[in-house]
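Below you'll find a set of structures to go through.
Read-outs throughout are calculated quantities, based only on the coordinates presented, and are distinct from any laboratory measurement. This structure is a prediction, so every number in the text was calculated from the model and none was measured. Cβ atoms are built from the backbone, for glycine too; each structure is taken alone.
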Structure P
Amino acid sequence: MTSETSATDRERLRRTFTEDAELYDRMRPGYPPRVYDDLADIAGVGPGCRVLEIGPGTGQATVPLAERGCRVVGVELGAQMAAVARRRLAGHGDTEIHVAAFEEWPLPPEPFDVVLAATAFTWIDPRVRVARAAAALRPGGVLATIATHHIKGGTEDFFAAAQEPYERFDPSTPPGLRLRPAADIPYDSAESGGVRTDLNSAAAPGSDRFEPPVFHRYEWDATYTTDQYLALLCTYSGHRDLAPGPRAGLLAALGRLIDRDHGGTITKRYLTELRTARRRG
């Protein structure tokens, strides 16, 4: 795959998130409270902390930050997503949500204490994302990225059985794919699609402006009914990018598995990874 094709695919897929903001807001989980506790310890997240959030979506991380007293400026690509985030943040006067691509948004003159991207950094152009984050931060400020992985655990029988309909309806599915335990997920791995975060890559423009990254990990479970799980899948770019026919076939097959073999309820295990890197002075 060429870099041009990769950029085209990345742009197409990231725009799928703007198609149904209400569903995204209803179904996407937030992040463990310990993420914000650790951000408070590492980066001083709390009253008066000035945060630039890249891709806030409908506010899954923005609302907890605002509730901790942060002054949050969000830059969101999707107008529908931004509208939902603004509604959820209506009681927090120190927050702003701008509709723009982060790559093109003019950075304000006042630097930020923290630049945060919660499952959004992978969607930003890798040629500029680290350098622009560095430019937005004050010396000693922190770039924080959050990734979420689906890992081994929960209702393991269902996820093993789900491989067959994925291979049948989605030709991009690797054959024989199985979930891995948290210990087998490499650090600085992709948020999705195999794209590195660049925080410790000497080749990434701007990476020399940061100290080596620090990682924190959190495992947790979420339980879904059949309808809830199928709705959750419809918020993921890979599922939304399928043609309508194969997507409907996949969802129907997965729904039958959950209802027939698991009584209409499954549990999914998540690994959330917080990666922080401090900007050099």
Structure Q
Amino acid sequence: MNKLLFGISGLPLGDGNTKFNYSSAIDYLASLGLDAMELPFVRSINVTDKNKDSILNKKIEHNFYLSAHGSYFINLNADEEKKQLKSLERIIKGASALSKIQGRSLVFHPGFYLKDSKEDTYDTIKENLLKLPHENVDYRLETTGKGSQFGSLEELVFLCLEVPSCKLCIDFAHIHARYNGALKNYDDFKQILQYVEEKLGQEALNDMHIHISGIRYSEKGERNHLPFLESDFNYVECLRSLKKFEAKGCIICESPMLEKDALMLKNTYEKL
């Protein structure tokens, strides 16, 4: 990609009276000037033989970027091997469905520490990620919002170095919440992008997948997403850092205000 695209997670809100499906949502979002949508595969995979052609046609018509968020029921460090295999199966099914509509990135949280050490958790998750087949989509490992969850930036960067099929999904709001409001100014965001560049190279900055939203958090980390203007998340300096580093890829807005806040992000970015 040669620029940053902006989109939303899930179906748009519209005027509150319109019911969208994926095809009509693409039409609507494109009419607003947005470029992307992340499909929620979190509880079930809702791309089927019945709707895949209409979604694909709209995607091609509008040159639209499609990604998906994988199942919430993924834990590649589960105590039982059966549950690990089920997690792999859910990832593979999500990637297969996304490829049918020429989607680009399957985002997921790879697992939990449970009672294991961070080192043992990392090794188990890496072994399982290496079992994933190479698909026409990118497996995107998402940074998590609580210190008790596997998925720090450092852990995921090193997985991306060791597992060729995996790429990074930086959720800046999650990082902000994980470290109890740590991302306060431009330099805080700059350090993240510098780290990614140092470890994964310019190629990673040219192909980013990003989640941003306002967020409520406590000492234990993430609680829930908020509209940007109700949160202390400094989205302006986040966008400024992305522009300074000439980052390219896709920004998915996870604010409860969806397309309204996504457009605010895009307009703010273009004015910087």
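Structural remarks
- Computed -10000 for helix-only ellipticity at 222 nm (-39500 (n - 2.57) for each DSSP H run of 4 or more, over all residues; to 500) - originating structure among P, Q: P
- Comparison of P, Q by mean count of other Cβ atoms within 10 Å over residues 46-53 - largest value held by: P
- Source structure (of P, Q) for mean count of other Cβ atoms within 10 Å over residues 86-93, computed value 17.6: Q
- Which entry (P, Q) yields the derived value 26, 24, 17 for semi-axes √(5λ) of the Cα gyration tensor in Å: Q
- Test item: distance in nm of label points 7 Å out along Cα→Cβ at positions 118 and 150 calculated as 1.4, pick one of P, Q: Q
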